[in-house]
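Here, each number is a calculation from the coordinates, and none is a lab measurement. These figures come from a predicted structure and were not determined experimentally. Cβ atoms are built from the backbone, for glycine too; each structure is taken alone.
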Structure P
Amino acid sequence: MISKTHAAKTYIMLVLIVFFAPIGDVLLSKGMKQVGEVPDWSVAALIEIFISAFTNSTIWLGIGSLLVFFVCYLLVLSWADYSYAAPASAMSYVVVPLLGYMLLGEALTSIRWTGIIFIFLGVILVNCTPHRTTRRS
């Protein structure tokens, strides 16, 4: 049986995962829109884009957010089954379009809203299962 403390730390880490992964992705997207498109594939253009990207603070915030996500994900995988952690962390797929809409001004069509609802319901269904069904090795 899973202890309440164990379940609580799993939920806390999953909330952090669901928050930091989409924030990191949105910040990277916003930062790369600030940098601009690659005009051509010449070495000089690629070096210019590379320098612009790595001197952009928004991109660094995105990288930092994704690093926090990665550490939290590793921690969850150390004590919960992958078959639980991966689908539960998919709640970030619900957060991404909402952040895209609110922070980047992207449009959300009815078909995307339908997909978001299905993902949300799937995550709820996965949450009804135990966090760990395997024995520790």
Structure Q
Amino acid sequence: MDFKEFYKLLDEAIAKDVSGVVASDENYNAFIFNRYLSFYHPQIAILLAKTTNRVHWIPDGENEEMSFKCMKGVLPKLPKAFIQYVKKPAVVAAQELEITEDEIKDEAAFLECSKREIRNLILDYAKRS
């Protein structure tokens, strides 16, 4: 997926700018588009849930250009803003405790479990400390 064009489409839908980019299966995915919009503004998530997600007027992957035009028509015009993404708490806890990815990998191999489980254990430890 070409994220440079994806972000241009996102700006076009929200700020109603004209980017000149045509939505296609290489640069547009309705699920990811909705996910980014839900980060953009909390009320957008509610709007999407009551319109596009409930109606399912165009299945994902069937006609990206038409799906994008419908999405652009539904969304209100909003000023451009920085999207604050949520960091994974387990990764942040590992960084704060200065545990490297190699140490996590070694511990996962020793305990015969996944790296995700080790990160969750680190997060639990960090919360208790």
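Work out which structure the value 25 belongs to, where relative contact order in percent (Cα under 8 Å, 6 or more apart) was derived from one of P, Q. Spell out each step's value before the answer.
Working: P: 33; Q: 25.
Traced to structure Q.
Once mean count of other Cβ atoms within 10 Å over residues 11-18 is evaluated on every structure in P, Q, the highest one turns out to be P. Starting from the value -26000: which structure in P, Q was helix-only ellipticity at 222 nm (-39500 (n - 2.57) for each DSSP H run of 4 or more, over all residues; to 500) calculated from? That value comes from structure P. Name the one structure among P, Q that Rg and Dmax of the Cα atoms in Å of 19.6, 54 was derived from. Structure of origin is Q.
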